[in-house]
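Heads up, there are several structures right after this.
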Structure I
Amino acid sequence: MSDAIDDPVAPIEERIIRHMRSEHLTDLLHMCQAFGGVPEATSADMAGVDRFGVDAVVQTPDGEKQVRLAFDDPITEGGQVREVLTAMTHAARAALGLADR
């Protein structure tokens, strides 16, 4: 049930990664700092996304680390990714004490 064949995110994964890399790396960094257990992260890059969450690579003072950001609920259709990542961004900024945009 969880393989890539039936993952609704698989067909749009590359497009999501490109968009996040070009527009939302600071948001991804905040999510990793708040929810990925790496508050010391200084930069982040999206490595993958599937129905269950996001794979990121972060830079820390101790070097590169892999981070998995799990979604609260599995994505059932590709269009949900944007709303889930937007909600996670707002929650991360709040958790870090940053002003919401």
Structure II
Amino acid sequence: MSVKLVALMRKAPGLTRAQFRDHYENKHAPLIRELMPAVVEYRRNYFPETVAGFDVLTEITFETRESFETAMADAMQGRAKEMREADEALLFEVVAHAISTVEVCE
């Protein structure tokens, strides 16, 4: 059964919606794809305006729980962690996240 990470996130203060989306699409998403090659689907769902304090709903799907756990462990250490955190600090208001995994049923 596939596993999906869902995250509601707020853009960093000072970024316009256009700057946020441009950075996410052209810098952060490719970085995450590079750091987590096990990702099978990566969707960014932008709200037309802020909803309940959030600007985007992100969905990252992995084929199995094991591939999810391996990808997360790899992204949370060493150079990968440094690269990810540095980019997230530019893009997101890091304290304003709601993140969870969900089991996908179709």
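FYI, it's all coordinate maths here, none of it is from the lab. Note that the coordinates shown come from a computational prediction; the quantities given were computed from them, not determined experimentally. Cβ atoms are built from the backbone, for glycine too; each structure is taken alone.
Tabulated data
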{"item": "Identity of the structure behind 13.2 (criterion: mean count of other Cβ atoms within 10 Å over residues 40-47, calculated), options I, II", "result": "II"}
{"item": "Distance in nm of label points 7 Å out along Cα→Cβ at positions 16 and 80 from the coordinates reads 3.5; which among I, II", "result": "II"}
{"item": "Comparison of I, II by relative contact order in percent (Cα under 8 Å, 6 or more apart) - largest value held by", "result": "II"}
